[in-house]
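Engineer: Quick heads-up: structures coming right below.
The numbers here are math on the coordinates, done by the rules we state, and not lab data. Source: prediction; values computed, not measured. Cβ atoms are built from the backbone, for glycine too; each structure is taken alone.
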Structure I
Amino acid sequence: MFKTRTITAALAVAAVAALTLSSCSSGSGATPSASGVDASTATSAEAFGGIDGLVAAAKAEGTLNVIALPDDWANYGKIIAAFKTKYGLTVNSANPNGSSADEIKAADDNKGQDTAPDVFDLGTAVALASTAKFAPYKVANWAEIPDGNKEPTGLWVNDYTGSMSIGYNSAKYAAPTSLDDLLKADYKGAVAINGDPTQAGAAFAAIGFITVQSGGTLDDFQPGIDFVQKLSKAGNFLTVDPTPATIASGETGVVFDWSFNNVAAAATVDGWKVTGLPGVAYISYYNQAINIDAPHPAAARLWQEFLYTPEAQNLYLAAGAYPVTLDAMITAKTVDQAALDAVGPLPDKRVTPTTEQTDAANALLSKEWAAAIGQ
């Protein structure tokens with residue numbers, strides 16, 4: 001569940017366009033599919049004559065390679081199972097607990113081999129730095145994805161988000177109602193974030209969340225770093241990466257993580273509860289992209305088509321992750337209303353870092369983080 005992915009906002013579409021002008025040609029060298037279409041250059045299902053043609057081409061390939069998708073992260077176990085059932089393809093899932101950086105490295109290391117990832121699910125910081133590795137593609141319901149959540153040619157597209165939350169072992173700890181509560185002796189050796197914020201998306205988001213909860217802004221993550229330094233000096237901060245096992249054992253008793261991760265833990269660990277804090281919430285989307293060198297380019301494109309259908313988008317929602325086409329599904333009445341009622345709406349007061357804020361935060365964390373926690 002607790003994969004370490006770099007994640008930030010995907011809002012600066014215009015800025016990204018300038019970065020991606022050289023990214024739109026395929027380098028896969030893939031041969032034409034059985035239909036005679038070179039799937040590696042297809043920018044929509046129309047290249048195959050429609051969805052049915054894409055399905056046929058993907059079935060001819062027979063396989064899809066995904067990477068860094070834990071079964072209990074945003075419901076990917078059920079999403080993959082539904083895809084396999086619907087289309088009959090084999091799905092190879094590599095390195096489920098890998099980071100966004102690991103995904104790109106795997107594409108580089110396995111380029112030209114059948115084992116290379118076909119698709120990516122990335123945090124925006126890594127996505128924006130890797131656009132030359134993506135193939136542009138627009139799914140059939142492209143218009144249902146808000147403009148601010150996609151690169152104009154389809155190099156990357158947001159898929160789901162959560163809000164930063166605090167999970168805690170209610171048998172041992174009271175629900176924190178403010179950051180200052182976590183400085184109390186009651187939380188000695190208990191507080192963890194999901195990874196290293198210089199590498200892991202959920203940890204980066206935790207520092208952003210702590211920053212705005214400390215009265216700062218996303219222009220400067222220093223208040224978040226300073227607070228964690230206080231936690232560390234108080235003996236309350238753990239450098240242990242939380243996992244389902246550390247939560248179940250009680251080793252990590254209080255965890256900053258995405259809402260959908262803490263909700264998943266609450267479903268399996270007795271006494272694990274999830275809370276937010278009053279004030280500003282922190283959200284951010286992950287990004288889908290197709291490997292320009294995908295060994296199974298038709299299957300990669302079919303996977304994208306499937307992920308943006310109401311079926312898959314509602315599976316994200318059922319796990320507590322907000323899908324990118326949520327507004328369109330509500331309008332069309334295709335949303336799983338029971339799941340939406342259970343999750344509740346996204347917080348009205350919420351922030352998401354821009355590309356510029358992300359870059360500045362990454363630079364600051366790289367410089368200050370290790371010293372802040374005494375490493």
Structure II
Amino acid sequence: MRRVLFALVAVLSFALAQGARSDYTGLVLSTPFPSTTVRAGETVNLSLKLKSYNLEPQYVRLGVEGVPEGWTVALLGDGRPVKAAYLEPDGSVDLSLRVEIPKDAAAKSYAMTLVASGSTAKATLPLTFTLGEVLPPKVSLEVELPVLKGTPTSTFRFRATLKNESDQDLLVGLNADAPQGFEVRFKPAFSTQEVTTLPLKAGASKDMDIEISPPPQVAAGTYPIQVLARAGEASASLSLKVVITGRPELSLSTPDGRLSGKAYAGRFSPLKLVIKNRGSAPAKNVKLSSFEPSGWEVKFDPKKIDEIPAGGQTQVTVQIKPSQKAIAGDYMVTLTANPQNGTSKSEDFRITVLTSTLWGIVGIVLIAVALGALAFAVARFGRR
């Protein structure tokens with residue numbers, strides 16, 4: 001039963017629509033805005049539609065009556081001047097009217113009439129153009145997120161919308177007032193091309209990206225950036241903020257800057273290690289570790305540093321004990337400082353292993369004793 005009711009409603013709706021459509025017979029010439037405000041010296045383009053209702057196919061002549069003196073008008077179809085259109089039954093065509101207004105036109109209202117004449121019907125469309133009531137140039141600038149946070153190596157990307165709120169096309173210049181060392185770039189949305197100006201049609205808007213790169217050694221803090229969009233006397237500004245959270249950046253070396261030291265085989269030898277924080281934030285809970293050859297021992301005093309302030313440094317003593325069996329020569333020991341709130345830093349130190357001079361003296365004495373014993377034996381038993 002319900003399906004039958006739905007079918008009856010559909011049939012009645014279609015019949016009513018057909019009846020409503022058949023109530024009118026003739027030509028209709030229309031435009032969305034038949035009365036508009038213009039400027040002297042401007043060229044205006046109006047979109048038009050010509051439609052046939054319940055008419056036989058026919059050739060329709062097109063024209064404009066009452067054109068003010070000095071004005072130039074042209075009816076266009078597919079971008080070309082036309083004087084007629086052919087309409088099929090219930091067919092339609094899209095047209096446009098281009099109106100060139102002289103620069104010396106007086107500030108008042110001007111009227112003209114579009115005429116479409118077919119073999120069995122005729123349509124007219126009155127148009128009114130008013131000079132002297134134009135909107136002043138106006139632009140607006142909006143941003144989705146005015147505050148972004150990141151590290152000194154981050155690129156801060158703000159998505160903004162630039163809008164032309166006037167009735168004339170504008171070329172908008174873009175500029176920024178940023179702290180020293182900050183780089184500001186403007187790019188149309190989804191484009192890699194940097195721009196300093198953007199063309200905007202009357203009433204149109206465009207999305208763009210504002211990219212900000214801070215200098216590498218910038219300190220942690222909040223930095224304001226003022227963005228300005230200007231088109232002649234029209235301007236709009238935007239206040240942005242970049243919040244630099246900062247991060248530690250460690251370096252390891254010895255007091256004299258060399259990455260080398262000396263140690264004796266089989267015993268601990270001290271190496272002074274200087275850890276500097278060149279970053280923009282304190283390095284916290286810095287743990288020290290090492291990677292050394294097999295059989296070696298490495299100890300840190302202290303083994304953990306609570307904090308190294310930004311721009312500060314601290315000194316650590318590293319006790320290095322080469323293997324008892326290590327022969328004289330150069331070896332590589334890697335020392336690492338790993339902060340809790342940053343990236344670890346490692347350096348390779350060349351450790352020259354020395355043998356003890358005491359063992360050299362003992363060796364010489366043993367050789368001398370052996371030579372003496374040999375000489376005594378030869379002297380005593382050599383004659384036999």
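Engineer: Taking FRET efficiency 1/(1 + (r/R0)^6) of positions 223 and 271 (r between Cβ atoms, R0 = 35 Å, to 0.05) as the quantity of interest, name the structure among I, II where it is greatest.
Structural biologist: Comparing I, II by FRET efficiency 1/(1 + (r/R0)^6) of positions 223 and 271 (r between Cβ atoms, R0 = 35 Å, to 0.05), the maximum is at I.
Engineer: I, II: which one has Cα extents along the principal axes in Å, for residues 63-254 alone, as calculated, at 53, 37, 33?
Structural biologist: Among I, II, the structure yielding 53, 37, 33 for Cα extents along the principal axes in Å, for residues 63-254 alone is I.
Engineer: OK, next. If FRET efficiency 1/(1 + (r/R0)^6) of positions 231 and 367 (r between Cβ atoms, R0 = 41 Å, to 0.05) is computed to be 0.00, which of I, II is the source?
Structural biologist: Going through each structure in turn, the value belongs to II.
Engineer: Suppose Cα extents along the principal axes in Å, for residues 119-158 alone works out to 25, 17, 15; of I, II, which structure was it derived from?
Structural biologist: I
Engineer: Using Cα extents along the principal axes in Å as the calculated read-out, with 157, 66, 46 as its value, let me know the right label among I, II.
Structural biologist: The structure behind it is II.
Engineer: Can you rank I, II by Cα Rg over 2.2 N^0.38 Å, for residues 143-198 alone and just name the one with the largest value?
Structural biologist: I
Engineer: Shifting gears a bit: Suppose relative contact order in percent (Cα under 8 Å, 6 or more apart) works out to 28; of I, II, which structure was it derived from?
Structural biologist: The read-out comes from structure I.
Engineer: If you don't mind, another one. Starting from the value 2.5: which structure in I, II was distance in nm of label points 7 Å out along Cα→Cβ at positions 247 and 279 calculated from?
Structural biologist: I
Engineer: A follow-up question, please. On distance in nm of label points 7 Å out along Cα→Cβ at positions 39 and 343, which of the structures labelled I, II is highest?
Structural biologist: II
Engineer: Tell me which structure, out of I, II, gives -11000 once helix-only ellipticity at 222 nm (-39500 (n - 2.57) for each DSSP H run of 4 or more, over all residues; to 500) is calculated.
Structural biologist: I
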